[in-house]
Structure P
Amino acid sequence: MQAFEGRSIDVGMQSPDFVKLAQSFGAAGCSTRNLDDLPSLIAEGLSRNGPTVIEVLLEDRVEEMISVIPWLHGE
């Protein structure tokens, strides 16, 4: 909102439970808030037969994400 004169680039929508959504389609699903978990979660997913959905919850790191993605802060 700071970089784009008060315009919002996202909305406050409710997100589905992606783990349950994946499971409802017969896929494996897992969720983490810790980026350090990703290598092992990816390895586990690749070891399974069929798809795996890995949800990385970063809502508490919005400012950090915006700072490292140039087009989100007006570059």
Structure Q
Amino acid sequence: MVPRPDTETVIEVARAVRPDRSLAYGILDLCTGSGVIAVSLAREYPAARVVATETSAAAAAVARKNAARNAVADRVEVA
């Protein structure tokens, strides 16, 4: 997964808006694609539950693999 600069900005804004990383946030990632935002936020916020939506079956499969590779598949639901 290689994030684009605008993706990095999304993560930085999330950190600024929700600085307490210990809370159990609910996060929704629409049109997740490869899942880079969903996975990154799940890693940043260890107590968070993330729902990542994707209409492309192929992209959703990639997002699931990326979540598994980054050890957050138990907290990232790709729908």
Structure R
Amino acid sequence: MAHAAFSQTTPRERRLERTTTDLWEGRVTEVIQACTDLGTQCSEAQDAATYFTNNAARMRYDQYRAEDYLISSGTVESS
């Protein structure tokens, strides 16, 4: 989504960093809003907003980390 929405490297990297931080901290609503805002100019952003909306309940990474759950795919991929 960031690659489609931002042609310049600096804004794209800022968006990726902010989105990653927001997801890590459990701010899925903010990510959805940011994608929705970009969705007017970028269909990939609207698709991302739909994806995050549909999967928000599964993306409570802050809560999962607080309960010491593994949230990476490495365990599954290694098996």
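Please state which of the structures P, Q, R yields -13500 when helix-only ellipticity at 222 nm (-39500 (n - 2.57) for each DSSP H run of 4 or more, over all residues; to 500) is computed from it. Spell out each step's value before the answer.
Details: P: -8500; Q: -13500; R: -20000.
Computing helix-only ellipticity at 222 nm (-39500 (n - 2.57) for each DSSP H run of 4 or more, over all residues; to 500) on every structure in P, Q, R gives -13500 only for Q.
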Fill in: Among P, Q, R, which structure scores highest (criterion: mean count of other Cβ atoms within 10 Å over residues 34-41)
Q
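From P, Q, R, which structure was semi-axes √(5λ) of the Cα gyration tensor in Å = 25, 14, 12 calculated on?
Derived from R, not from the others.
All of the numbers you see were taken from the coordinates with simple rules; none came from a lab. Nothing here was measured: the structure is a model prediction, and the numbers come from that model. Cβ atoms are built from the backbone, for glycine too; each structure is taken alone.
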